[in-house]
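What follows is calculated from the coordinates using simple rules that are stated; it is not laboratory data. All values derive from a computational prediction rather than experimental measurement. Cβ atoms are built from the backbone, for glycine too; each structure is taken alone.
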Structure P
Amino acid sequence: MSSDKIQIDYGDTPEKLHEAADEAISFLVTHLQKRNDIEAECIRLYLYAQQGVHIKGRPKDWDGILALYRKGCEELLPTFCSQEVMARGYARCLSYGDTSGGVKATICGEYAYLTQGCKLTITMKSNKRAVIHTSFQRPRMGEQQFTLSRTDGRWLLTDKRDKAWGKWTKNSI
């Protein structure tokens, strides 16, 4: 796994499924970090544009930045999301993290908690389905739940839920 700040709890997963659990976790974390990188880059470009700084070859206005974001998501998300998840859209909005310090601020996307520290609890009853629950502090406690299914020898994200105000809701990736 690429982050040493991720604590893994195998929950109710039998030891014989830990190898499959590690595959599912690695698959999810790798793809969420790529999704986060797309979002963070677009936020950075937006903040630069707000200050009148333009990077050669990169979009200079909000419409261009949003097009870059969509293009990145259109290329990445089909590689790990089911059609049902794709139909929900890419994201509620671009998450800005702490941008009070302008471009030097902490620029992070929705999944920055994967490198900042979090706990993943994975539950598997078979090697075909994994439910991964994340909990993290950013700036307040957050929780997300991802369901992965193995189809034709590869994992796909089949559901994502966020917990807000004590309720779980289906959400976009």
Structure Q
Amino acid sequence: MDTHRRGLWIGLSLLLALAGVTCLAGLWITPLGMWPQYRLAHERWQAQNIRHYRITAQISNGWIDNGPWTLEVRDEQVIAGHNTASGARLSHVQMRLAQIRMPVSVLFEAAAGELHLRGSPRTLLARLLPQLRHRLDRCAAPLTTITYDPALGYPTAIIAYASPCFVQADWTVRVTNLTPLP
């Protein structure tokens, strides 16, 4: 009887351990898994210690599209830029927008800001479970989509979706190329 009870406890313990491991593994593919992906990508980028690079990217905010622009960035300051399609130099306003949105450190800050799940418990649940959004909070914005370069770690795309109740609040940054410079 004692060995039977011990075997039952061991089996139950193994079952609970397996369930725990499965839950932790499942978190990686859920929205909560975006934080470890962010941290790994950020550490990969920092390990490269790239201080001077050329980046080609496109920014959109609502219906307004900017780019694609090719920029030269040194020490996270945009020092030159041109419109990739036309070859025209960027205006002062475009250079300012590029400085506000395009350096990799700014992309990581924007990604971190989007990964913070804010709002009421009901809104958070609606964001995490899109199939229940219409029942819980119809104005809950879908979760942000972020992808990273596998080699260098920088964000290649940040797609921040707007709430269905606030038109034109979505924004996107897509990086098509990043080349380290000497």
| request: Please state which of the structures P, Q yields 0.95 when FRET efficiency 1/(1 + (r/R0)^6) of positions 58 and 154 (r between Cβ atoms, R0 = 25 Å, to 0.05) is computed from it. | output: Q
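Determine which structure produced the value -10500 for helix-only ellipticity at 222 nm (-39500 (n - 2.57) for each DSSP H run of 4 or more, over all residues; to 500), calculated from the coordinates; the candidates are P, Q.
Details: P: -10500; Q: -13500.
The structure behind it is P.
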| request: For FRET efficiency 1/(1 + (r/R0)^6) of positions 82 and 130 (r between Cβ atoms, R0 = 25 Å, to 0.05), find whichever of P, Q sits highest and give me its label. | output: P
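Using relative contact order in percent (Cα under 8 Å, 6 or more apart) as the calculated read-out, with 27 as its value, let me know the right label among P, Q.
Values: P: 27; Q: 24.
Only structure P yields this read-out.
Taking Cα extents along the principal axes in Å from the coordinates of each of P, Q, which one would give 55, 32, 30?
On the way: P: 55, 32, 30; Q: 84, 43, 22.
Only one of P, Q returns 55, 32, 30 for Cα extents along the principal axes in Å, namely P.
By the measure FRET efficiency 1/(1 + (r/R0)^6) of positions 34 and 66 (r between Cβ atoms, R0 = 25 Å, to 0.05), tell me the structure among P, Q with the highest figure. Kindly include the intermediate steps, with their values, before the conclusion.
Working: P: 0.85; Q: 0.45.
Sorting by FRET efficiency 1/(1 + (r/R0)^6) of positions 34 and 66 (r between Cβ atoms, R0 = 25 Å, to 0.05) in descending order puts P first.
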